[in-house]
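For reference, the structures are reproduced in the following blocks.
Every number here is computed from the coordinates shown, using simple stated rules; none is lab data. Please read all numbers here as calculations on a predicted model, not as lab measurements. Cβ atoms are built from the backbone, for glycine too; each structure is taken alone.
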Structure P
């Protein structure tokens, strides 16, 4: 029986992971954590027989602790870390949103616990330090993103030097095909109407701006050790081809499957193995056509901003991520226009040049500084 702690269990990935676990005879959930959704977390704990939960929001944890007596409630970011460190588990699924996921990632890897990683920001922000920690403790990182799961499966068994390039696909989001001028007045409601995937608010906006693909490029770079000059992004509106690998001989391998995140989640939870799922296989004849388009960098500059931050290295990816989180929050709150998101990110990157990173403390400092600069820029945008 594989014992699993889920950080971010009330979100889209977390709830689907619980569905996968409930269908398996070889998986058991032993700990659950969330940000502030105390009622839902307690209900999950009761439903799955879990007696240890954690809430990053101390006030939410206090309220949950007052009314839930079936187990222990841990509080604050340190409570999430304590849940991971003190619970006997074989795997941590980190599906928290944003840089808040870095702490649990470091905690799991530091204890030598295998990590199913849906929190791409852990690698965007932590990068080389996170990978070095995993190598030092022998912990295994298995990706949960559909794109990285696809690449992980495609390269399995390939020899050294076999892979020439890797390509990540993008749905294009709700504004695919629109020119930059057509994005001036788009609303949060429109941006949240993703044509294919059902995701949380922040991730859905990242899909609309294509920042998610910039973050995924960085994740792929660290997971697979492939240079940025060999990583591509292509728009694929059907969302059926999740990743492609170009081989040294010019052949190309493609991972094709339904747009159902339970496939990627199950693969990670079952130690990179495919098992039976209640997912309807694709009927390619019914699909008819698979199409691909280049990214419009003028309308969606976030991808180029991410590439620039990746090239700069050091603290730049951390600054990019922090500024993006602040800008997306402001957009969802109606305090920033859609095109203000890349503007805030670019301004923050320009204001805070990349610095070397030697320790996680360097990243926490850069994150704090970038958030303050981005908030200031957001306030100026509405002044």
Structure Q
């Protein structure tokens, strides 16, 4: 099958969508598909891919680059059997009013909610679930209408979790057109033991680890506040936060206000090999978001056999089974979060048993399952 793949970002840029495509597309070629990627980027970007890549420069004014993107999609998709949209649905939906090509859209969340949160168009702290049901301003309603329109224009919508699929069907999209394909987990490189990792990183205290984008819905501020309670029982415990984002300065101020400078460290974004070392060295991994499509960092922590404490939000519940493979806490319960963390530290043997059970429950997140799912969905488009 000849595929036009459209994405707003692509390798070697960081982030989930470019990394996902870079890993997936060679697998699809092995299944007999031919691929042409249309994306943004500059001429000095890599070109040594086993498929064609056309990049539209971001240095142009927005109207010009949108026009060039649309014209490029029109040219490439005209000679394709189908269009695969990774994270950039609107231009394709417009162009496809002319082409009428079958399209597959990967939807990973609610763009209207994320955009409105970043630009303070909705009350701070409004969760993605609340966003689906409360009244909104005209500009937010316009964003939601655009999102519904370009999602409905796709023949098939791929969601990375049952929770994400429920969001899409909540927009009025026919459930028969929505398929759940879980994201895949790359094999983790051979790591040293937990004790050796701690020695390598000079860690001699109970280590709580969070790896997340520092966005409002990640609730990292609540993890920091929970440390006040954790330190009452374990004064030597420390929290290390890996990641960056718009909340960085607010979180740094919170750490100072709570006088937790000796207990909480914002480590910033780190390469994957550093993240893996900290995952192996940690006593407990925490992700306390109000929204998760499918939490990749939790999967990596489970793979590293690190006990996990997560909120009961979104896709977390499809990954962690409370009391079996980890701890699940109400996303509004800071005291419950602190209690869960303290329970892991106080009972390392039972925590290790849950972590072992978690690491053996990851088969459904394999690349074979994912590629089979996408290949089948693409074949169905033109059947």
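Among P, Q, considering only mean count of other Cβ atoms within 10 Å over residues 334-341, which has the greatest calculated value?
Values: P: 18.4; Q: 21.1.
By mean count of other Cβ atoms within 10 Å over residues 334-341, the leading structure of P, Q is Q.
Computing distance in nm of label points 7 Å out along Cα→Cβ at positions 150 and 310 gives 1.5 for which of P, Q?
P
If distance in nm of label points 7 Å out along Cα→Cβ at positions 142 and 366 is calculated from each of P, Q, which structure is the one that comes out at 4.9?
The read-out was computed on structure Q.
Quick check for you: by distance in nm of label points 7 Å out along Cα→Cβ at positions 238 and 326, which of P, Q is greatest?
Once distance in nm of label points 7 Å out along Cα→Cβ at positions 238 and 326 is worked out for each structure, P has the highest.
Taking distance in nm of label points 7 Å out along Cα→Cβ at positions 126 and 286 as the criterion, which structure among P, Q has the greatest value?
Ranking P, Q on distance in nm of label points 7 Å out along Cα→Cβ at positions 126 and 286, first place is P.
Quick check: 55, 54, 41 is what I get for Cα extents along the principal axes in Å, calculated from one of P, Q. Which structure matches?
Among P, Q, the structure yielding 55, 54, 41 for Cα extents along the principal axes in Å is P.
So if we calculate Kirkwood radius over Cα pairs in Å, for residues 206-261 alone for every structure here (P, Q), which label has the highest result? Could the numbers behind the result be given before it?
Numbers: P: 12.7; Q: 11.5.
Once Kirkwood radius over Cα pairs in Å, for residues 206-261 alone is tallied for P, Q, the winner is P.
Can you spot which of P, Q the value 18.2 was calculated from, given it is Kirkwood radius over Cα pairs in Å, for residues 94-317 alone? It would help to have the intermediate numbers written out before the result.
Details: P: 18.2; Q: 19.3.
Working through the options, I get structure P.
I have 22.4 for mean count of other Cβ atoms within 10 Å over residues 102-109, calculated from one of the structures P, Q. Which structure is it?
Structure of origin is Q.
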